[in-house]
Structure I
Amino acid sequence: MSDANSATPASLPIKDHVGLRLALRDANLPTLLMVYVTFTQDRVYLDRFAPYLAAAYAADAPSNVPDTMAQDLRDRLFALLTHELPPLVRPLDPEFLRHMMSVSVGENVDPGLIPVLYDQMGFEPPVPRKCIPGRPTPPSDFDVIVIGGGMSGIAAGIKLSEANYSYTIIEKNAELGGTWWENRYPGVGVDTPSHFYSYSFELNPEWSHYHPKGQEIQDYLVGVADRHGVRSNVLFETRVTGAIWDDVSAKWIVKLRHKDGTTSERAASAVLLAHGVLNRWSMPKIPGLETFAGPKMHTAGWDTSVDLKGKRVAVIGTGASAAQLAPAIADEVSHLTIFQRSKHWVLNNPDINVNVNDNVRFALREIPHYKEWFRFRVYWFSGDGLYGNVKVEPDWPNQDVSISAQNDAVRNYALQYIQTKLASRPDLIEKIVPDYPIFGKRIVLDADGGWLDTLVKPNVTLETRGIDHIEKDAVVLKDGTRVEVDVLALATGFEITKVAGDLEIVGKGGCRIQEDWGEDDPYSYLGVMAPGYPNFFFVLGPNSAPNHAAGVNMVIEAQINWMVETLDMMVAEEARKVEPTITAYDAWNAKVAAQMSQMIWAHPKAKSYYLNSAGRNIISCPFRLADYWKWTRHPAREDLTLS
């Protein structure tokens, strides 16, 4: 492990003493403790705090640390940070680092997690691959086409460039950002904490919210792309319609359709499918939808020119998008009718609407290692620390209601929140509380002023009677009731089960991925490749989504790392083609199936968009983020065929 202090910023000593005092006052105390011990490596002082730090997370949660101890820590840090500091002459010992982490979060941290945690904290800037001594240089004619310019495509471009690979990103939109450029509905935001939902190599100390809105995420992604020169490698307003493998040239012939309707082809040595899973709208199959005369908008295609003030608005759906949209528009519409198709667990997250104040941003920006240690804390409580919620305890009683002690505790927490918020409306409690264990499908995160508070507003109706059809000015229920509306908002999600979308992908020997996978039955090796499709890589391929926790950004980085490592292996062996062996492919899918049978998603009542038409979960990764990260550090040579 390298020296954690080698990246100490040149700004020490901190000269803004007033700003530092305010930052130390408002900053997260366990994180400040980690900063201090990183510099001093004072285990005795660290252990004084251990009895007072509990396994609980909120960005600005009060601690049980006595005031005198807390102030002593702040005073020590003030003295430390306002003087010149020599770098440590030795690295942090891995076991000491593990002990620091365990004290910080109030629970034992598995030693096996240290490498992934250290990597994801971003303590040190990664060394570009092209600077690694002895690494073979990719051939000048080896180029990669990346399909999609969202979070995945941007990261791929950066990492390919750092490895000296020529690349082109094909982006259908006029700007980078993917889903965050497209989604502009009122209230759009991320339910993953921002200090984790970001690249490990581009930590952002300036987030304005702990869960920022969509535009701020979009600005972050575009800013990262521009700092790394990605834009010059993007072909905008162009769609990929298909890709055909030419075995003679060992190239993919990628078919493009441009904005003006013309078509062209490009040859590529490798292709990365990075178009994302939140990309293809799922439109509700409701008779008469096309006859509605007023504005009708999918949340991902929101028309910002439509004025909702004083209108009767119908929101179809009660998932994450609806739970963000409804609170944002309820006070301006004359009436809001929300049509519920299925029930979702609602979980209180007090940080959802919390701003990051200027003093905390000072700490994130100016105090060495604060942002890295804060990222660790967010990861721990929104990442693999949640794995117990989805892993079935075989001997747990009454599995009809919950599947583990941790799952049951969260269920009770959610129930208490719902019952408290809706105490005056028992009818709503009956309507929204699901009959399946919590985390069986994606949860809805809520806070004061959010989803549940919106449902009790006098101008809001939660309608659970089924929709029969839609007319030009109304939604008609199965019992014949007409609900007159002026605007339809379709919060109906995305077609996630079609991993390749409508792309025509023709591999070796004429095999077609649409035929291999059918309508909704995709398989892969490690979520990143499939036999028969040489040099064709996926981001967020089958069974690689982290549905137990936050961490899609972490999976994206891990898969891109695996792709670049695999390309490097090809270059080193002077190979032109790589694909997984059938043996490795079968073994991985057997491993996934065995683990999936022990997960909450196999529960008979857990019906969600993670499942295909046959009831198989094709989306979720049933393993911990840390395990998947380890498996994608380096490709297993025996699992691959190179030629």
Structure II
Amino acid sequence: MITSVLVANRGEIACRVVRTCRELGVRTVAVHSDADENALHARVADAAVRLPGAAPADTYLRGDLIVKAALAAGADAVHPGYGFLSENAGFARAVQDAGLVWIGPPPEAIEAMASKTRAKELMGTEPLREVTEADLPVLVKAAAGGGGRGMRVVRRLADLDAELAAARAEAASAFGDGEVFVEPYVENGRHVEVQILADTHGTVWALGTRDCSLQRRHQKVIEETPAPGLTEELTGELHTLAVRAARAVGYAGAGTVEFLVAGDRAHFLEMNTRLQVEHPVTEAVFGLDLVAEQIRLAEGHALADEPPRARGHAVEARLYAEDPAQDWAPQTGLLHRLAVPEGVRLDTGYSDGDDIGVHYDPMIAKVIAHAPTRAEAVRKLASALERAAIHGPVTNRDLLVRSLRHEEFAEGRMDTGFYDRHLSGLTAPAPDPYAPLAAALADAHGRSRFGGWRNLPSQPQVKRYAVAGEEHEVRYRHTRDGLAADGVRVVHADAGLVILDVDGVRRRFEVGRYGDRVYVGATALTTLPRFPDPTTQHAPGSLLAPMPGTVVRIADGLTEGAAVRAGEPLLWLEAMKMRHRITAPATGTVSALHATPGQRVEVGALLAVVESRAP
């Protein structure tokens, strides 16, 4: 009987495992890097152990330190979560060799399936050994992990060597293993997967299907179960293949078999020998706690002959601290507030006041809705996200809401090329036109008691805000009857709530202010100074760091005076285990180059200047 579990992970999944353990009466031990000393997962566990001597980005890859922490804290089992060492057979063996229970599949099964190359051979498909023009486009993938790390689509043979090198570096940073392989890239297929549970007594469950087609940079954004629009025959085939894969390697525990579906054909992608990020949708539909099932299976319990019946539909959206309109650039900073309406599930590794740092994946939370039908679940999730209070760094919240309400998604016609086709429309700014006025009135409420009203008519008060890259100026007045503005009637205004009557329609605006940052509903605004400081302006063509990170590469031959083309990659930043290209804003000449390989930079740091050349 397991009594104490060390969670060899961080963030959302660590908090989620702790929650189930607490419900089961099992003690928990967290591990943390120095950067995560005050992270939520370290605070909610019964005990926490610092992992010493490693850089923050590599801490959770130190299996030797994690095993020592488990023994020191008196844990009798280890749960790996997802990512990091969750699919590392050597780590699983080290846990078992230390006399601890491994809450996961046998190391031999991990070994057989965690390497994507060996898994494909086992399932009767093989990666490409040599790539020719006829094979294009192809996909470069990391052999030892997922989550989009180490993945690149290559459409030109001339780009293959550079993309292989970049993928190897990214995979080594994320998983401690730089092995990659190449396979054909199926354009506009659907990413469909099957959740499995297997015990050590010969029973394997196939728990429905999940559609994970909405992806950016090969990382999933929205997932759902069951996958819409599949025929019974295709669903049956996917279940059969998933069970066959599990039996082929003597699998036990929770796992996922992933496929690319094109038309009525299923192409095996890989088997993830761990819990998936998107497991909550399966839990909602089948009424299961998959972490609890993992613990029961690790204790040797048997599954029932048949899995529970599926009920309804569930959809999950991943809320990221990132800017989809700026090439998905990750964002950092203080998360002042995170609150979603009742009726949906929130899985997160953050609480109000936590800092979103530079070292790890920028996912803030997962929001999950369950309802009797797909349409109801999608509507419920979109509404919850729209009404959520998310005060902090820029997020993909608006993108999620618009994606869920997009006609193509609503009709179940999405595929992995969804964002390639629709990103510009989904990220077009659409702030609430009354948000700047509401922000100004909320601010004015705190000042009105100091004598804003005058007996004689005077000039209106003026406030300026930046919203979605544009400046907005609003005017209001202090009157005998309170605050007033042209075109609307101010029903109520205080620091946290403004109510306006707009053409007979009463509208409520919840307001949050943190320094010069103001949040009005789902609209984020920045208060602009009355007299802007001209010294803060950068020259045209300046390339500023879009995120904190490390300069890992400068383009070959790039020096001051070099000629560049618009869109040409000039340098690469690594942040949150991903590499991000910084491209030339225009065709011209590099007049200044401030970045150097290995340099740490903060948001807004000047990297280079490109002087535009007239056409």
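What the table below lists for this structure:
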read-out	value
Entry that produces 158 once volume of the Cα convex hull per residue in Å³, for residues 37-244 alone is calculated, selected from I, II	II
Structure from which 0.99 was derived, Cα Rg over 2.2 N^0.38 Å, options I, II	I
Label whose coordinates, when helix-only ellipticity at 222 nm (-39500 (n - 2.57) for each DSSP H run of 4 or more, over all residues; to 500) is calculated, return -9500 (choices I, II)	I
Source structure (of I, II) for relative contact order in percent (Cα under 8 Å, 6 or more apart), computed value 16	I
Read-out distance in nm of label points 7 Å out along Cα→Cβ at positions 405 and 485, computed value 2.1, structure in I, II	II
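Laboratory data are not the source of any read-out in this text; all were calculated from the coordinates shown. Note that the coordinates shown come from a computational prediction; the quantities given were computed from them, not determined experimentally. Cβ atoms are built from the backbone, for glycine too; each structure is taken alone.
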